[in-house]
Structure P
Amino acid sequence: MDDLPLAETDEAPAGIIGGTVDEGDPAVAMLRIYPEGEDFGEICTASLIAPKVLLTAAHCVTPEKVDGGTVTAFFGTDSYGEEGFWVNVVETHIDPAYDPTNKQAGHDVAVAILEEPVAIQPLPYNRVPLTADRVGEPGRLIGFGDDHEIWGFGGVKYHVSTTVHTVTPSLVGLGDRDHHTCQGDSGGPALMDVSGVPTIVGVTSFGGVQAPSICTDGWHARVDLSLDFIDPFVNAP
């Protein structure tokens, strides 16, 4: 596990609108994706769901971004600091039901396979159909993305407590204008209690962006619709 620095900056930027720095949630990682031939990469967020398997967003690891490029995962709070560690990603796989031209249809789900197992307790993911009666219940969002002031590099883990406002046949919406996800939080977990256990119910997928640089909302692909895709990777020997 190599400690690979990100771009240098005088001040680490924030992420998650309305959130605070998250010193816990060790299973939530940052992905740094460098496409082939590119000097600068992009950030996404991911969740450990098995010792070598990360759950993230399909649009983060499309073939044009990862084929021939480099993907690494950071486990820790501040990727600009001295604590935490990096692990190489050796494979990525996208839910075959994902349609990049229609994120409202959900299935913006992918897995990233790590080079070596990580000794962190994985997060459970939801296996129960998500229904509209969950609207109004509490949830939590976690990500390494930008804040609403300036789109920067991201790289610090933030979280925010909020509530579910919508459940559609393919998506779950959490938060309000002041408490939600932003650029770089894609792939991160939308958590709710399922049978009393914090559980991934959605993968951060997309949001409305108000020009020039204000993130305004966040929508999350329901994981209960992608079990046939996810389970074989989690259950692989």
Structure Q
Amino acid sequence: MQDARTKLIAACQEVICSADDFREVSVRRIVAVAGTNLGAINYHFGSMEGLVAETTKLVYRRINAERLDALQRARDRASPYPPEIDEVLAALVGASIRWSLDPASAYPVMLFFHRLSVMSHHPDQYRPVIETVEHHRVFIRCLAEIAPWFDEVEIGFRLSCALGVRTQITRQRERTAVLTRNAMDLDDPEALIRETVAAIAPMFAPPTLDAAIRTTFEKRREQATKPA
């Protein structure tokens, strides 16, 4: 038998995912689905925002596990060598793209969480979810093996840019459709993953010789100017 806390989290996800408009998401609807009362939300989560944050944390845990599982499969296929860059990037962006196009997924929970975090007067309660990046560090370490010409800071920046591209694709589909003159099938997740990977993979390619020389020179100059 589920306890009240578990019921509220499940109800929160159900209400958010079934809503035609996020304005339909309310405390009263959630407690009605959970079969609890208003006081249970305050008791277990402190507020409606706390409940949404906890629900989103569990959703992120599932999607991150899917990303890491895809990455591990790519590593296993390539072992003892590093995996192909396309497979690593597909593991990074694939789950989000698939979830965003799957009406049965919990992707609306992440969208609702983002909306609340932007509008909230209490942003601190959202930071533990937003600032969870350990799964990204796993990707950074893997990308460092594939692109040893970049240090981890440079790879981290490129990974952040790649995530920005992914977010544009998953959250701004109408804009993408306009910019591509409706010439791409934005409803085909696998095709969309391939196109996204093709767009971001060059960010991890070896720099040109001139750029490599300039980067090396700049690093040496930086080291030379550091105080002893």
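Nothing in this text is a laboratory measurement; each read-out follows from the coordinates by a stated rule. Fair warning: this is a prediction, and the values are worked out from it, not measured in the lab.
On Cα Rg over 2.2 N^0.38 Å, which of the structures labelled P, Q is highest? Walk me through the numbers on the way to the answer.
Values: P: 0.91; Q: 1.22.
Once Cα Rg over 2.2 N^0.38 Å is tallied for P, Q, the winner is Q.
So helix-only ellipticity at 222 nm (-39500 (n - 2.57) for each DSSP H run of 4 or more, over all residues; to 500), computed for just one structure, reads -23000; which one of P, Q is that?
On the way: P: -1000; Q: -23000.
Source structure for this number: Q.
Hey, log10 I(q)/I(0) by the Debye sum over Cα atoms at q = 0.12, 0.15 Å⁻¹, for residues 32-111 alone derived from one of P, Q reads -0.36, -0.56; which structure? If you can, show how the numbers build up before the last one.
On the way: P: -0.36, -0.56; Q: -0.50, -0.66.
Here the read-out was taken from P.
Once relative contact order in percent (Cα under 8 Å, 6 or more apart) is calculated for all of P, Q, which comes out largest? Spell out each step's value before the answer.
Details: P: 25; Q: 19.
Largest one: structure P.
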